[in-house]
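Structures for review follow.
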Structure I
Amino acid sequence: MTPQEIMEMLHAEIKAEKNLGAVASYIPELGKVNPDYFGIYLTSIDGQRLSAGDWDVPFSIQSIAKVLSLSFAFNLKGDAIWERVGVEPSGSPFNSLVQLEFESGIPRNPFINAGAIVICDILCSELENPKEELLSFIRRVANNPNINYNPIIAASEASEGYRNFALINFIRSFGNIHNEVEEVIDLYFHLSSVMMTCKELSETFLFLANAGIQVDTGERILGVSMTKRINAVMQTCGFYDEAGEFAFRVGLPGKSGVGGGIAAILPNDYAIAVWSPRLNTKGNSYRGMKFLEQFTTLTELSIF
């Protein structure tokens, strides 16, 4: 079977099974999404494009966007960012405050909420217009001027963002937030609201499979060493406290979001995006995790 045939077969089989899990209703707007959407899109460096299901429906990529803000900050500041955020798996929920107490306000990694908030603070220090310039960077990486924030989702995040407000103020008490709390947290909520389809998300992440080069334009987004490090952090920290399970079962560097999306890459080969809104108990897409495990097993297209 070809990869396209495998993708279509798995999509049909998994869709026919009971769709377990629950949507992330603690963010009001995400609770309104049809939980039965299920889309997949793969883009390869050599131009292959494979798809199945609802690949063309826009959704909130949520924490997947943290890879893009990290890439931007890393490009601007280099290794100095690692003085303010670590690279170790957390082993705790993505919005936990516990480790910050023991580690003096240095978040364990840039993909938990606390770490992404610190990355947003770095961007606020470096950029004159952080929201506009971050969006411009994302559009450049995606080679797509139509990528945008969703202000309704950003406002919904803010309306119930008590834990994130607690995180940023707690980090600030240790001196690891340098800008006004309101500016930084507003950038963070907008980052989480970025909308993409599976196709757009797959195309956006392809530079991480291509040694940091945007495939369509040939523009270097990140250096080879920086790209390696971003991919390494995705491999070890990209799935909250289920990162080890994802590495074990799927074998790709990737990042998930509570909107139900997953983006993953195979270096020197492809980027794949899967979206299904119902989440497992760890906050990752139930169908997305199941599909990627079986897809990489049947195609033998993983890093292991």
Structure II
Amino acid sequence: MKYAYFKGKIVPFEQATVGIMTHALNYGTGCFEGIRAYWNEDQQQMYVLKLVEHYMRLIKSCEAIHIKLNLSLAELVGVTIDLVKKNGYKQDLYIRPLAYKSEEKIGLGLHGIEDDLAIYLAPFGEYIDISSGIKVCLSKYRRITEHSMPQGAKLTGTYFNSSLAKAEALDRGFVEAITLSHKGNVAEGSGENIFMVKKEKLITPRLSDDILPGITRRAVMEMARNELGLKVFEKSFKPAALYTADELFFCGTGAQISPIVQVEKKKIGNGKPGPITKQLQDIYFKAVRGETPKYKKWCTPVY
């Protein structure tokens, strides 16, 4: 990490610091995005994935918690491209825009408190295993409902819920956890959307099941329909359905497309990544590196 965007300009990374009284640090009053950028060695090009879509969601998240961004959508995109260029990496990256209540102030609330935006990035490979598959548990923690947070907003404070589920999984000897909605339906992983393959159908929980409307989730649904001819359903289902699935996988900016080969003590399928998951991975990784013309619109070139 060489440079960050902080206080309205690009500065050396070590200068991008906040004080211990910062409102967002004390009260979780911030929102963020996770954005991948993929290096294509043959093309000598860096492609930022779904950049506009991520910033559109960040803007909505900011509106939900009364944060005012002083940059337009086009300016957010421009600053990010400049920051990637300035850092000069020629490898896959993770980009983190963070909008937050920056005032050093004690006291709850959202109105009348100063806002700011920071953006940083780092080289980033696999967040969780995307080749041999992972073993997951069912978490005892339920997702925070739409009655307790703005639906669809990616808020810093609400991710403590995901952190609890992740910690529980690791404590129990698993890699990840699957959380349930307030109604007891399958919701998502500890930060990732989930898909179930069953009888040549692709099924993912409804947005009403307390899930984040993932950008990678939409991309997977599009690829499954267009490239594999699968029927895709947004449908509520109980945990028991997981055990009878042909295949399961997580998806998300960090997870990308990560096969799930075991839930609790039950193997999924033959205990190995399934054929549909592998096909979707192949299509996805070609698309995000700018190698598929029909999906080039997903990719913002840096150079």
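Computing Rg and Dmax of the Cα atoms in Å, for residues 70-109 alone across structures I, II gives 14.5, 43 for structure II.
For the structures shown (I, II), distance in nm of label points 7 Å out along Cα→Cβ at positions 78 and 102 is largest in I. When mean count of other Cβ atoms within 10 Å over residues 22-29 is calculated, the result is 16.5; to which of the structures I, II does this value belong? Label of the source structure: I. Taking distance in nm of label points 7 Å out along Cα→Cβ at positions 118 and 222 as the criterion, the highest value among I, II goes to II. Of the structures labelled I, II, one was used to calculate helix-only ellipticity at 222 nm (-39500 (n - 2.57) for each DSSP H run of 4 or more, over all residues; to 500), giving -14000. Name it. Source structure: I.
When FRET efficiency 1/(1 + (r/R0)^6) of positions 206 and 294 (r between Cβ atoms, R0 = 25 Å, to 0.05) is calculated for each of structures I, II, structure I comes out greatest.
Computed over structures I, II, Cα Rg over 2.2 N^0.38 Å, for residues 142-237 alone reaches its largest value in I. Source structure of the calculated read-out (relative contact order in percent (Cα under 8 Å, 6 or more apart), 28) within I, II: I.
Matching task: 44 is the computed value of percent of Cα pairs over 27 Å apart. Pick the structure from I, II. Spell out each step's value before the answer.
Details: I: 35; II: 44.
The read-out was computed on structure II.
Each value in this text was obtained by applying a stated rule to the coordinates, not by laboratory testing. Everything numeric here is computed off the predicted structure, so don't read it as measured data. Cβ atoms are built from the backbone, for glycine too; each structure is taken alone.
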